[in-house]
Structure formats: structure tokens, C-alpha cells
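No value in this document is a laboratory result; all are computed from the given coordinates. Every value quoted in this text rests on a predicted model; they were computed, and no experiment measured them. Cβ atoms are built from the backbone, for glycine too; each structure is taken alone.
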Structure I
Amino acid sequence: MRREALYVLTIAIGLFVSARYQEWPVNIWCLGVFSYIFWKTNRKERIEMIAVLGFATPMELFFSEVWLIYEYQRGLMPLFVPVGHYFLFDLGRRVASYLPEKSSMPLILLLVPLVVFGAIKGTDTSAVLLILLTLGFVQWGPEPRLYAAMVWLALFMELWGTHLGNWTWAANVPWTGLTAWNPPLLVGAFYCFGDLLVNLSVAKFEGQPMAEVNHDVLG
């Protein structure tokens with residue numbers, strides 16, 4: 001099975017099983033898939049996978065347990081969440097490799113009408129800041145197609161997860177005075193930031209330019 005299909009099925013079915021039945025089978029499956037990929041892949045991707053866990057785990061705990069911008073269905077973050085970040089990241093760069101070179105900015109600008117709507121209605125004012133952040137990633141970041149792909153993939157994944165009840169985003173963002181939809185429209189901005197950190201870390205560790213990191217891993 002191609003990795004793209006494996007990731008989509010794992011995320012879609014895993015979130016359904018966790019929300020409707022039990023979390024532990026999803027934890028076992030996701031950790032098993034992650035471990036298998038780690039065992040079979042090359043050194044660079046192993047470094048990358050560890051980097052994703054290193055950033056995603058504390059960030060998830062901070063967002064859900066300290067900042068309280070969302071709450072998980074059963075309280076504490078499920079074990080499948082950090083490895084799920086890697087699945088979504090790898091899916092994102094594989095999708096990005098098929099996008100035309102100049103498609104990144106138009107893909108983000110498609111969301112502007114909804115950003116304006118949420119701001120005027122006052123129901124997702126956080127989207128104004130998040131789309132500016134995302135546009136900055138696309139304009140000046142090293143992987144614009146990856147960021148554009150992640151914005152849409154993260155939105156689809158978040159819509160499915162919140163629909164099922166795996167987690168719920170706060171309508172009023174603590175500490176900020178901002179509001180957010182459930183999920184926030186530009187939730188992908190958080191994923192873009194995490195992806196940037198991972199790629200910068202791998203590039204630094206490998207002593208390579210950023211442009212070569214994803215190309216070498218996808219091979």
C-alpha cells in the first residue's frame with residue numbers, strides 16, 4: 001500500500017474508532033505503523049521522525065493542558081497524536097510534491113472570504129492573525145508548497161476529528177481575547193510552524209540546505 005493511502009486511512013478510520021469505541025486499538029496501530037516505518041526507512045527520515053515527536057509532544061501538551069485552546073475527548077492527549085503528526089507531515093510533503101510551483105499562494109488566498117466572514121461575524125477573529133502568519137510562511141518560508149498543502153490537509157483532518165468529537169476547540173481563545181471556530185479555519189498555521197521547525201532541525205543536523213531535506217527523504 002502506498003504511504004499516502006496508509007496515512008489517509010489510518011487518520012480517518014483511527015479517529016472514528018477512537019471517538020466511537022476505544023482509544024487503545026488506535027494507539028497500538030499508530031505506534032506500530034510508526035515503528036515499522038522507522039525500522040524500514042533511512043537514517044535521515046529516522047532523524048526527522050524523532051524531531052516530529054520532539055516538537056509535537058510538548059506542543060500538544062502545552063496547547064491542551066496549559067493554554068487550553070482545545071480539549072481532548074477523554075482529557076489527556078491520546079498516545080496516537082504525536083505519531084499522527086508525522087503521518088500528516090509526510091502526507092503533506094507527498095501531496096506538495098504534486099502541486100504546481102506557483103500554486104501555494106492561490107491555495108491560501110482561497111480562504112480569505114471565510115476569514116473575512118469570521119472576522120465580521122466575530123466568530124473566528126483568530127483567523128485574521130493566523131492567515132497573516134500562514135502567508136508569511138508561504139511567501140518567505142523554504143517550503144511554500146508544503147505549507148499550502150498542510151493548511152488544507154490539517155483543516156480536513158480537524159473537521160473530521162471535531163465532527164467525531166475527538167477534541168473540541170475553545171470558542172474564546174484563552175489569554176488573547178480572540179475567538180475561534182471549532183476547528184479554527186487556519187488551524188494549519190500551527191502545523192506549518194511545526195513543519196518549519198522539523199525541517200530546519202533536520203537540515204541543521206544533516207548540514208544540508210533546506211531545499212534538499214524533503215527531496216532526499218522522498219527519494
Structure II
Amino acid sequence: MLVIPSLDLSAGRSRIVFWPGAAAGVGAPTDRPELIAVRFVEQGARVVHLVDHDGARQGRPASLDVVGRIAARVAVPLQLAGGVDGPDQVRLAFAAGATRVVVPMAMADDPPTLRACLAVAGDWLAVGLDPRPERLAAFPWRDGRRPAVDDVASDLAGLGVRRLVLSHGGAVDAALVGRLARDLDLEVLVAGGVVDLAGIRRLRDAGAAGVVLGEALLTGRIAYPAALEAAA
């Protein structure tokens with residue numbers, strides 16, 4: 001299972017300062033995303049996840065210069081989320097140096113736009129999905145339905161989506177991860193809700209393809225080498 005470092009980008013910087021030695025008062029902190037990415041790749045990262053917070057607010061990629069700086073420093077896939085809301089935005093992300101994109105949950109309710117994005121990105125596209133029942137129920141589905149996460153995932157798989165990024169707080173539902181990976185043959189990445197090595201092992205055993213870790217790694221709560229060992 002992959003352990004994918006995640007950087008939240010805003011105004012050209014990482015929103016969380018990378019200082020894994022903070023508790024011991026060692027190491028030099030940095031908020032430069034390209035330096036943080038290099039550090040994780042040097043430790044064995046095979047993919048880096050980037051969240052464009054400014055892009056998410058604006059509805060279009062806003063941190064493409066940062067993506068380019070990172071792409072120039074590391075030779076691993078970069079997965080960009082935030083502001084990638086249509087095929088033109090996917091093209092911009094790829095032109096900047098991203099190799100994977102995550103489109104928002106709204107795409108599950110907009111098959112024409114999703115198909116257009118898939119035509120550009122193919123298997124390098126993932127749909128971000130918040131699987132919490134209350135979030136799915138509160139979403140303004142066009143047909144007024146209140147689907148279960150399994151139904152939404154099944155619809156997405158039927159449209160040609162091969163990868164999901166499940167993002168939510170609280171305890172990770174390992175059983176759900178297993179169902180989606182096994183029954184729908186989806187590559188499932190989990191972002192959010194993992195706070196310790198035991199959580200990584202649960203996802204590994206459930207069949208997750210990867211776990212996306214941001215603050216837990218950047219603050220040193222989970223050491224990256226230990227996370228890789230737990231995922232192996």
C-alpha cells in the first residue's frame with residue numbers, strides 16, 4: 001500500500017510548516033512545497049498529493065506555478081486536487097506538471113462533465129468522495145435522491161472511473177474500503193482520519209491502494225519511515 005504525503009497549497013506555500021523534529025527541537029522548518037516534496041521522495045515517497053486550496057475556492061487551478069516547481073524537483077507522479085472541475089482544468093494541471101488529478105464529488109452528479117474529464121485524463125483521474133452518510137444526504141443531488149456511498153461508487157465505476165479518494169474525518173471505515181476495492185475493482189485511496197500506525201495497518205489489511213497523509217506527517221506525529229513500514 002502506498003503512503004502518499006499530502007501538501008496543502010495556498011499563496012505559493014504549504015499551509016502547514018514541515019518540521020518533523022519539532023518535538024525534539026531539531027531540524028529546520030520549511031513551508032516551501034518543493035523542498036518538502038523532495039524530502040519525502042528522498043525517504044521513499046512514490047506519489048505526492050497536492051491540494052490547491054486557492055483553486056478549490058476559485059473553481060480553477062490557482063497553484064500551477066507551485067506544481068511546476070515541484071515537478072522540476074522530483075521524478076514521481078504528482079496528484080492534484082482542488083479547482084480541477086472540468087476538462088480544461090485537467091489540461092492545465094497536466095501542462096503544469098501534475099500527472100494525476102482528483103475531481104470533486106459534484107462530478108458524481110454531472111456525468112457529461114465527468115466523461116469529458118475522463119477523455120482527457122483516463123485512468124489518471126480520481127473522484128474525491130466524502131462517504132459520510134450525512135454529507136451524502138446533504139449534497140444537492142439533481143434528482144433528489146439520497147444515495148448510499150456504495151451506490152455512488154458503483155455509478156462512478158460504471159462511467160469508467162477506476163480510482164476514488166475517500167476523504168473524511170473520524171474513524172476510517174475499513175469495511176467500506178474493502179467492499180469498494182473488492183466488489184467494484186476500484187483503486188481506493190483514503191485521505192483523512194488516519195492518525196496512527198494502527199490506522200495505516202487497518203487500511204492495508206482492508207485492501208486500500210494508498211493512504212494520503214498530510215498534517216500527521218508534516219508535524220511529525222507519524223514518522224514517514226514508520227508509516228512505510230506499517231503499510232508494507
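Taking FRET efficiency 1/(1 + (r/R0)^6) of positions 77 and 157 (r between Cβ atoms, R0 = 25 Å, to 0.05) as the criterion, the highest value among I, II goes to I. To test your reading of the models, identify which of I, II gives -22500 for helix-only ellipticity at 222 nm (-39500 (n - 2.57) for each DSSP H run of 4 or more, over all residues; to 500) when calculated. Attributed to the structure labelled I. When distance in nm of label points 7 Å out along Cα→Cβ at positions 141 and 197 is computed for each of I, II, the one that comes out at 4.1 is II.
A value of 1.8 for distance in nm of label points 7 Å out along Cα→Cβ at positions 117 and 149, calculated from one of I, II, originates in structure II. On mean count of other Cβ atoms within 10 Å over residues 85-92, which of the structures labelled I, II is highest? For this comparison of mean count of other Cβ atoms within 10 Å over residues 85-92, the top structure is I.
To which of I, II does the computed value 31 (percent of Cα pairs over 23 Å apart, for residues 5-132 alone) belong? Derived from II, not from the others.
When relative contact order in percent (Cα under 8 Å, 6 or more apart) is computed for each of I, II, the one that comes out at 25 is I.
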